[in-house]
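So, here come the structures, one by one.
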Structure I
Amino acid sequence: MKRLALLFVLLLVAGTAAAADTPLLPEYPTVTPGAVIQFPRDHGAHPDFRSEWWYVTGWLSGDDGKPMGFQVTFFRTRPSVDQNNPSAFAVKQVLFAHAALSDPSVGHLLHDQRAARAGLGLAEASTDDTDVVIDDWSLKRDGSGVFHAKAGGADFMLDLNFAPMQAVLMEGENGYSRKGPQLEQASHYYSIPHLGVTGTVKRGGRAVAVKGTAWLDREWSSSYLDANAVGWDWVGFNLNDGSALMAFQIRKADGSALWAGGTLRDARGAVTTFAPEHVSFSTERKWTSPRTGAVYPVERVLKVKLPSGEREWRVKPLFDDQELDSRAAGGPVYWEGAASVDSGHGYLELTGYFRALKL
């Protein structure tokens, strides 16, 4: 992994240096309201935008019925380099990915990562549909609409299928999701909650059949975080009655919310979109990482304002030590783990607690 990270850095430097003589830096498209998200096209990559990700999280259980959490995330970014550089080694698109398994019997997060520049058969992201590949890792969507993921490393291997059980959920205003006070601080964003999961988890040379539920998030953007933002808190929960809940806050350095939002789709399919003033997170308990010293608010109370009145959920982690350190592949340190509420299961993501997050 260290050799891969070193190769990635060297290629990035070489590509940038090659572009320095005749720079033609990219103009990134702006995320604007009113854009129509279309499928299957928008399941695929959007290479003109600065960044995007395919983010799958969920809960699994094997024959013993004990819960485990997992996440598989593929990222794509378009560096600010000369896009007309004819060199086959010019770094015009970079792909990287994280995968993690949250097993309470282990007591800490098992994770691995990949990184590569797009091209030369090493890494690709199709613009037609979900088909993202980095070496032996992949996330693909087949003709029936089922997603397939393969990712892992020395400690674990995930080979999972995700079958949609509900319709796509457009986040924000028909897929235009504000992330800050400026209109361009936004992403195109949709989710697919309540995915039915089947497949295998391999540990110690033994593959175990698993099943469960998952949540897929898709976002692409060119200007995501305000200059005053240090990170975000995010939750995505599949609720037991078939409802789906997503909420987030973008934080300033003092811990207050710079922006917030979210969506609740109830069991009947009615959707409520939250304005910033309708969402609040408070902290019930913190956990300090023994490795990085970062302090994470792992138990939260999420409150939202609905037309029928205020509602709250108490968020508790499956276990505390679900910190992910992706610095070996040029990424950040953050907390991302399986969590539950009294009415469902999902994931909690906490970024910017180790250092301010920059995208």
Structure II
Amino acid sequence: MIDLTKRKRPLETIIQGFLFLFGALSIFTTIGIVVVLGTESISFFSKQIWEDTNKQIVSSVSADDINLELSATGTSLQVGDVIKIGKEIMVITSLNEQIATVSRGVQGSSIIFHQENLEILRGINVSLFEFFTNTKWSPQIRQFGVLPLLNATLLTTFIAITFAAPLGLAVAVYLCEYASNKVRSIVKPITEILAGIPTVVYGYFALTFMTPLLRTIFGTDVVEVYNTASAGIVMGILILPMISSMSADAINAVPNSLREAAFGLGATRLETALRVVLPAATSGLAAALVVGISRAIGETMIVAVAAGAGPNFTFNPFESPETMTGHIVRISSGDLSYDSIDYHSIFAIGLLLFLVTFALNLASRRIVSRFREEYE
């Protein structure tokens, strides 16, 4: 008789365990990223952040004093500012040159004696309403509107996808419906080479070639040296191989029987491609488009080099803005002190960037499931 009992395969069990471990590791990594971003972002919005003002009290302060003599150096303070000297928290009620009148012992802190030359810290709170409605972003002067960064990110992405989507789709249609095997074997690897070029090279290509080209066409008084248009166009070149490759895979997945039926009814090759093949590949084409948008939103070096380095709420593609990723790079590469307002703002911007790309991925899955067609 044939023995049909299940045999023990220890090697297969080990491989299965490794695969499960790697899958779990990727999930826990994603969870860790979300937890870190969420924790630091909550601190940015809910916790009072103490920022060094580079100011000191000139003379000692007894427990009965409500007037503080401040040094002339450092950040300017305003009426209503919450300050911290030692462990005591105070609120400035009036200012007369370098003399500040304060309300002492607020937020449950104890009123104590302070020696001269103690550092003054300023408390900062950021609201969600201000974060999403203010059009100024400058944490150093307490401007916390993320709209300039978000607007620049979406504008560069829009320019990139406007450039890359039709061109990438045209390349995919040509390679799948028109090109011979020999031409396809030459053109496809050439387009995929673009995906292997470092993005910093793309950034300097935008700065040294695309920007001078735009300034020659539209005028140097119209196009600034750092601008959204050149960064967006070159970003479109970056995501072009991704869109064309994914679109080609979606087009190749359409059964040849649909093409043969269209040819049998007298349709031309172009009519077949536009009216039969592309509608049948809608789900794959939509997924390619959304993935390209997500890639463009997360791009860093092109916008950091070519777009600009100053938040600017503008819809003019020829002006200099700063994207969310570009701002994170610029701030992180500077002398950034831990637990400062700039430090916490990076995580808030990063969380917003994560939520935008996550929403796009969810939309991609819904689009794919909505328009997916199965053929036998």
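Rule-based calculations on the coordinates, nothing more; no lab input. Because the structure is predicted, anything quoted here is derived from the model rather than measured. Cβ atoms are built from the backbone, for glycine too; each structure is taken alone.
I, II: which one has Cα extents along the principal axes in Å, as calculated, at 97, 79, 32? Among I, II, the structure yielding 97, 79, 32 for Cα extents along the principal axes in Å is II.
I have -17500 for helix-only ellipticity at 222 nm (-39500 (n - 2.57) for each DSSP H run of 4 or more, over all residues; to 500), calculated from one of the structures I, II. Which structure is it? Answer for the origin of the read-out: II. A value of 2.0 was derived for distance in nm of label points 7 Å out along Cα→Cβ at positions 28 and 276; which structure in I, II was it taken from? Structure of origin is I. Looking at structures I, II, which one was relative contact order in percent (Cα under 8 Å, 6 or more apart) calculated from, given that it came out as 15? Among I, II, the structure yielding 15 for relative contact order in percent (Cα under 8 Å, 6 or more apart) is I. Supply the structure label, taken from I, II, corresponding to distance in nm of label points 7 Å out along Cα→Cβ at positions 204 and 236 with the calculated value 3.1. Answer by label: I.
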